[in-house]
1. Which structure, out of P, Q, was helix-only ellipticity at 222 nm (-39500 (n - 2.57) for each DSSP H run of 4 or more, over all residues; to 500) derived from, given a value of -12000?
2. One of P, Q was used to compute mean count of other Cβ atoms within 10 Å over residues 249-256, and the result was 18.4. Which label is that?
3. I have 26 for relative contact order in percent (Cα under 8 Å, 6 or more apart), calculated from one of the structures P, Q. Which structure is it?
4. Taking mean count of other Cβ atoms within 10 Å over residues 153-160 as the criterion, which structure among P, Q has the greatest value?
5. Kindly point out which one of P, Q the value 0.95 was derived from, the read-out being Cα Rg over 2.2 N^0.38 Å.
Structure P
Amino acid sequence: MSVSTIRSGITRNLINIPGWRSNRKIVVIESDDWGSVRMDSIDAYDYFLTKGLPVDNCPYNSYDALECNEDLKRLFEVLGSVIDCNGNPAVLTANAVMANPDFEKIRESGFQKYYYEPFTKTLERYPAHDQVYSLYQKGIKENLFKPQFHGREHLNVTRWMRALLGGDGYAFMAFKWNMFSLYTGVNSSCRSEYLDAFAMESLEDQLQLRAIIASGLQLFHQLMGYHSRTCIAPCYTWNSDVEEVLSVNGVTALQGMIIQWVPVYGAEGLHQKKYHYTGQRNQQTQCYLVRNCFFEPTLTNGTDPVPDCLARIQTAFYWHRPAIISSHRLNYMGFLNSSNRDKNLNHLKKLLLAIKKYWPDVEFFSSDQLGDLVTGVE
């Protein structure tokens with residue numbers, strides 16, 4: 001057995017030791033980035049390649065795009081084909097943003113003012129997306145798809161607008177294609193791609209962020225028909241002020257990884273680490289839901305993602321923990337490359353069938369259901 005295998009096994013166990021326990025076999029699938037623009041089209045992808053940008057080295061730039069009709073239809077078929085011990089289908093918690101930049105209005109303002117539009121408006125400009133919003137509603141009704149709040153946009157508005165006003169070449173290159181996130185191969189972290197929407201480094205920025213979050217949650221209620229009870233911060237980056245505004249607006253549980261990245265005021269790019277476990281509470285009495293399993297086949301291309309995920313589920317159940325699986329949207333997107341979606345949906349079907357086989361008493365939960373159980377609402 002290799003040293004890396006031993007370390008991986010130790011880590012899998014350590015993250016499951018503290019926190020909330022249950023003898024129930026609960027599986028939650030959390031999937032981030034729904035509703036957000038990413039790579040605009042194959043034409044955009046080819047354009048960036050001709051400009052020498054290594055977008056082909058970034059899975060998100062290669063495969064992730066605004067979800068299309070066929071993406072949702074195919075995903076729902078797989079989720080609905082496996083039923084838990086209570087007669088419920090597998091459900092995907094779709095952590096979604098409710099808006100994207102209104103590129104046309106921003107351009108018309110001379111890049112002096114930021115404007116946004118509901119993601120339902122963004123869908124109208126894409127060629128195979130006219131049924132997406134109605135499919136959201138269908139998935140919710142059939143308990144296959146449960147959107148939760150991932151932010152108003154998956155965008156650090158303040159930093160992006162500063163870049164545009166400052167004439168940043170990469171920012172303008174992406175803007176030309178109605179995009180804000182672009183892998184340049186140079187310092188292409190979440191920060192430099194403007195994805196860390198809740199990472200504000202000054203009091204002025206923080207006040208703006210409070211308004212953004214509040215308006216985003218209002219838009220969520222307007223579009224989804226219910227209030228989001230959980231939230232996952234983009235890039236796992238936020239501070240206690242974000243938790244407060246989320247709490248005031250009805251969010252009772254915070255999804256995330258074991259590590260939270262806390263921005264440091266006055267020091268752009270500097271973060272502090274905070275560690276969490278499932279069931280832990282903050283000052284607002286919100287509980288944390290920490291991911292302890294991973295199913296990211298697009299990010300681990302060339303290896304079978306099912307055995308590792310099953311091993312992590314087994315470890316979670318050994319410690320009487322819910323299995324909270326991280327599985328980003330890009331795994332199920334086929335708008336840019338249909339083989340990405342088709343291959344990974346086959347993996348997902350294999351995973352769900354194996355879960356049902358090994359744990360016949362499995363219960364499929366959405367994140368808000370788990371949050372309610374942990375906090376005693378159920």
Structure Q
Amino acid sequence: MKKISTIVASAALIASMSYAKEVKIGVVLPLTGPIAAFGQTSKGGLDIAYAQNHTLKNGDTVKLIVLDDRGDKVEAATATKRLIDKNHVTAILGEVASSNSMAMAPIAEKAKTPMITHASTNPRVTKGKKFVTRACFIDPFQGAIQANYAYDHGYKTAIIVTDAKQDYSVGVSKAFKKAYTKRGGKIVGRVIINSGDKDFNAQVSTIKAKNPSIVAFTGYYPEGALMVRQARAMGVKAPFIGGDGVGFPELIKIGGKAAEGFMYSDHFNEAAATSPEAKAYVKAFHAKYNKPADSMGALAADGYNMILAAMNKCANPADKICVNKNLRATKNFHGVTGIINIDKNGDAVKSGVVNVVKNGKFAYLTTVNP
């Protein structure tokens with residue numbers, strides 16, 4: 001009898017192994033180009049999450065197909081189409097920049113392929129979409145974090161710096177202005193920059209003339225680092241506050257001492273990581289990279305794990321419709337960056353943090369709940 005039971009068990013194991021298959025997840029990131037730090041740090045966190053878990057509950061293995069869009073909208077759209085049409089992925093993770101995610105979204109939507117952006121915060125990324133979800137909070141929340149923090153700490157006049165080429169920046173600028181003026185803060189001016197600019201003397205001259213108590217910089221780290229450096233050289237003493245687009249080591253490397261005191265809203269800081277999920281991730285991140293865990297990597301890990309959680313609820317993990325349904329129904333998901341709930345628009349409702357550059361490092365200031 002024991003021998004028969006052993007034979008049956010062995011046969012069942014062999015059968016399950018023969019039916020186990022490979023499920024593909026596509027990834028689109030800016031691994032090279034002007035915002036490569038976004039993609040590289042995202043990939044670093046994704047690698048940690050993949051190493052921790054790449055097997056589904058039914059035994060299927062997960063395969064990642066990672067494509068570099070070089071931070072370009074056209075490349076992002078092309079990569080999305082390739083992943084769907086040629087690689088036949090079940091789901092897509094990406095992109096970082098809102099402009100690039102908006103180029104990808106219509107393609108994923110038309111192909112009914114679930115897409116989750118881990119870091120694109122512009123509300124238009126998911127607006128009107130049924131197959132696009134996000135693991136990050138959105139700009140109205142982020143802009144309000146910055147505005148309220150600034151106002152509550154005595155900065156009652158602000159000038160807004162907007163990158164006209166980035167939907168992300170335009171969105172954060174609007175959100176900051178709305179929340180800041182609602183509190184009673186006064187916007188004394190607005191200056192426009194463009195991604196790739198190196199010389200900000202004209203904009204800094206305007207800032208100096210307006211003499212705000214704080215500068216709301218809503219762009220990305222390459223321009224933020226150069227602008228704050230030039231501002232300090234020209235005698236502007238007002239502190240800068242920005243969003244998650246500036247929270248990268250390059251801000252400090254390029255900005256140097258001028259970056260001291262640069263505040264920004266973000267999704268994660270390991271100093272506030274208290275959950276088992278966050279602690280396990282941070283420990284693995286330190287072991288692999290020997291440096292502090294960053295927000296983009298943590299968000300990428302959450303996006304990946306949200307896809308896996310959705311797949312595990314499907315009889316067939318490769319069923320796009322089922323995966324998307326479960327992804328959009330995500331509730332009380334315990335991620336690295338906190339507890340995530342997806343609302344009716346596909347947006348993540350979650351906490352955020354405020355960090356600051358202090359003594360050449362990123363320091364945690366506070367947590368803000370939705």
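1. On the way: P: -12000; Q: -14000.
Comparing all candidates, it corresponds to P.
2. Q
3. Values: P: 26; Q: 17.
Computing relative contact order in percent (Cα under 8 Å, 6 or more apart) on every structure in P, Q gives 26 only for P.
4. Details: P: 24.4; Q: 18.8.
Structure P comes out on top.
5. Working: P: 0.95; Q: 1.05.
So the calculation was done on P.
Every read-out reported here was derived from the displayed coordinates using simple, explicitly stated rules and does not represent laboratory data. Quick caveat, the model's predicted, so the values are computed rather than measured. Cβ atoms are built from the backbone, for glycine too; each structure is taken alone.
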